[in-house]
Structure formats: C-alpha cells, structure tokens
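Before anything else, here is the set of structures, which you'll find just below.
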Structure I
Amino acid sequence: MKTYLPKVNEIQQKCYLIDAKDKILGRVAARAASILRGKHKRIYTPFFDCGDTVVIINADKVRVTGKKLTDKIYSRYTGYPGGRRQVTLGNMLAKRPAAVLELAVSRMIPSGPLGYKQKGKLRVYAGDKHPHAAQKPIVLEI
C-alpha cells in the first residue's frame, strides 16, 4: 500500500470561524480538531500538516449535557508534595472559558512535534469579537 504525500503547492491554508454559542462542547471540539488535523481535506496525510486555522468565538456560552458542570474535574499538579489542584467545569467556565475549549481540542490531537504545530493554529475567544477579520474566515455551522 502506498501513502499519498501532498506537494507543498497543493496545500491551501484556510481560516475557519466556529461560533460556539449554545453548541455542545464536545461537538465543537471534535469538529475543530478534525479541521486542525486536515481530515476534512481530500489530501489528508496523517504524518503531514495539511490542516487549517480555526477561530472559535463565544467560548463562554458553550453548553454541556448532564451533570458535567459539577462532576467533570480538571486536575493539574504543581510539582510540590500535595500539590494537586482540581477545578470543576463550572468554575473553569466562569474563570477561564477559553481554556475549556482549548483543553478539549488539544486532548483530541496527538502529542508530538506535528501535534504541537497543529494545536498552534487554534484561536479561542470568550466573546464574539476576534482580531482575525483580515483572514476572511469561513463560517462553519455545527
């Protein structure tokens, strides 16, 4: 089986805009991760960066189902003994709504040099204003 390797001049980078207002968190994150990796393109290759830029607005108005606001916990470790910090999804949405979507999308993309490059093309904003109007983003409906 032969793998297709796209030429540099075949790859056209685009910018997509996703409005997360009243959309479910996981569905927005899955769609954004797919676009960042380039899986929506015909020339997709798993080991080559052919993905596009994604701008997500209204991250503070994203919805979740069930009891995730109180039951879903984000953990991190400070590096000191007893330094585990835990925050619920409800508190995280109140304090840093953009970080919730960034974490959801980044955990759907593989780690490594290629994944870090793809994660760098994600822009998340809590409000409905963004500074990427010059890129003429294509509006995506989810």
Structure II
Amino acid sequence: MIYVLDASAFFSDLPPAEQSFTTPSVVAELVDLRSKSRYEVLLAAGLIVREPDEASLARVEEAAERTGDAGVLSPADRDILALALELEGVLVTDDFAVQNVAHRLNVTTQSIQQRSARPLRWRFRCTGCGRYGKREGVCPVCGAAMKRTLK
C-alpha cells in the first residue's frame, strides 16, 4: 500500500510503511529536531520525496474551492493532496481541512492522533448584512468581511 505523509506524520512514532511518499514542501515544514530525526529514519527506510504533477494540483484547487477550504490550505497541504491523488495512495494526516478536501477527491485518509474528520461543506456569511456568498473576502453588497461558516 502507498502512503503519502503530511507533516503530522513526522511528529509521531508511526512505523515505516512499505511505500511512503511526501513532498519537498512538507520536508521544509520540519523544523524541530524530533521531526527532522523522524524524517531521517523514514528516509533511510525508503521514504520518497516527490513533487506532484500540475494536473493533480489543478484538481485539488477545484475541490478546495468547492468545499470552501481553499482559503485555509497551505501550499504543502495542496502538494500532499495532489500527490495522494496522483499515486492513489492513503493520505496520512491529522489536518481536518486536508481530510475534507481528500473526501471530495475520493482519496482515502488515515488519522494519526486525532479523530477522522467528517466531510463538510463551508459557505461564507457577511459579518455586516448577513448575506451568504461563495467566497471569502468582501461582501459585494455592503463591503463587510465574509466569514466562513458551516453549510
């Protein structure tokens, strides 16, 4: 089985998997000694660091827009989602926004220390006039900020 590891996988003591992948952007997020040491152990056990392709990244962007999670996903989050989609692997993460977009893409997820997220759909509500919209930013009616809420 193929596993695609988010940064949270390097903060735990998961046993090395047969085939593990991650992205350079996730490796760049590893700043403390424990996670870097864990990375070295997994690298020695066969971890492969690889960039996702552009087509998979485009599909992730579309899915993130549809779920309303586009504003909270980091570039590293987008990369691991795209790589899991491309490799048809299991995405190992505790990030709820990442899991939500993965559900939309039919990518299997595995939590590490948190409970698994249930699929959610977000919408945006104006803090001024209360109208609903599809995007973060400024309300087109009154100019107040749009805030993310559950649908």
Structure III
Amino acid sequence: MAITGGCQCGAVRYRAERLGRASICHCRMCQKAFGSFFGPLVSAEEVVWTRGERSIFHSSNRNWRGFCSNCGTPLTYEFEGGLELAVGSLDHPETAPPTVQVNLADRCGFIDGLFDLPGVEPMQAGDDENWNAGVISNQHPDHDTDD
C-alpha cells in the first residue's frame, strides 16, 4: 500500500512504498527545523515526488532537510543512503507511531511533564470552540488532488 503526504499548501506531494522505524529526534537541529521540542520522523523507501519538488537546506556536513519553499512545511531529513519523512507531513500520521527516541542528550527537560499540564477551563474551551468554528483552513487536504 502506498503512503502519501505533502506540505500544507499542496505545492509538494510525495508517495512512499514503505515506511520503517518511526522516531522522535531531540537534537537541536531537529528542534529548529520543526520549530518544536523534537522532530518526529519515519524512515521511508521508494519515495517519489508526485507534485512539485522539495527545496533542500544542508543543515550540516552530513545531512540535509527537505521542505516546501512556498509554505515552509518540513518534509524530509536526508543523509547519504537514507531518507526520513516528517511524520506530520503524512496524510495519515497515525500510521507511523514513534517507537524510539534519539539524541536524548538534547531533550528539553520539561518534556516529561507536558501531558500533566492542566487543560483549559470550560469557559475558555467554549471560547476556543467558537473561534475555531469560524476558521476556514487554506491547507491542502490530506489526500491527493488534481490541483
């Protein structure tokens, strides 16, 4: 079964024949590339770009990162002999649950407590729901389209 994905604006789309190990990487380069506390990645084989082409940033002398130059979505982590896809760029990210963490030395100290944080108060939750109900997304849908 082919796995598909792409960027949030739809300018770049891909198909992969197989996924391998999914991980979350705590290295500082992944933190910056994803603008987050870690980078969720999954190894992939036989990746074909079906729409557009990723732009490349050489983040070090040993690896590079693919992204959409239109919307900035992180798409790949690449190195000689391998390619990993950003889990969030998959049309169905739940197909790649992380099974391992890497580069733990750079892990943010507060990670363990994130899911212990309180949820918003019910009144605030209602305000959030009302605000979200008025949002019209410009993001590309999570499937291939003709344009």
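If relative contact order in percent (Cα under 8 Å, 6 or more apart) comes out at 21 when worked out from the coordinates, which of I, II, III was used? Only structure II yields this read-out.
If mean count of other Cβ atoms within 10 Å over residues 7-14 is computed to be 21.1, which of I, II, III is the source? It traces back to III. Here Cα extents along the principal axes in Å, for residues 15-78 alone was calculated and came to 41, 31, 21; which of the structures I, II, III was it taken from? That value comes from structure I. Each of I, II, III could give helix-only ellipticity at 222 nm (-39500 (n - 2.57) for each DSSP H run of 4 or more, over all residues; to 500), but the derived value -11000 comes from II. Calculated for structures I, II, III, mean count of other Cβ atoms within 10 Å over residues 31-38 is largest in I.
Readers should treat all values here as calculations from the given coordinates under stated rules, not as data from a laboratory. As the structure is a prediction and not an experimental result, all values here were calculated from the model. Cβ atoms are built from the backbone, for glycine too; each structure is taken alone.
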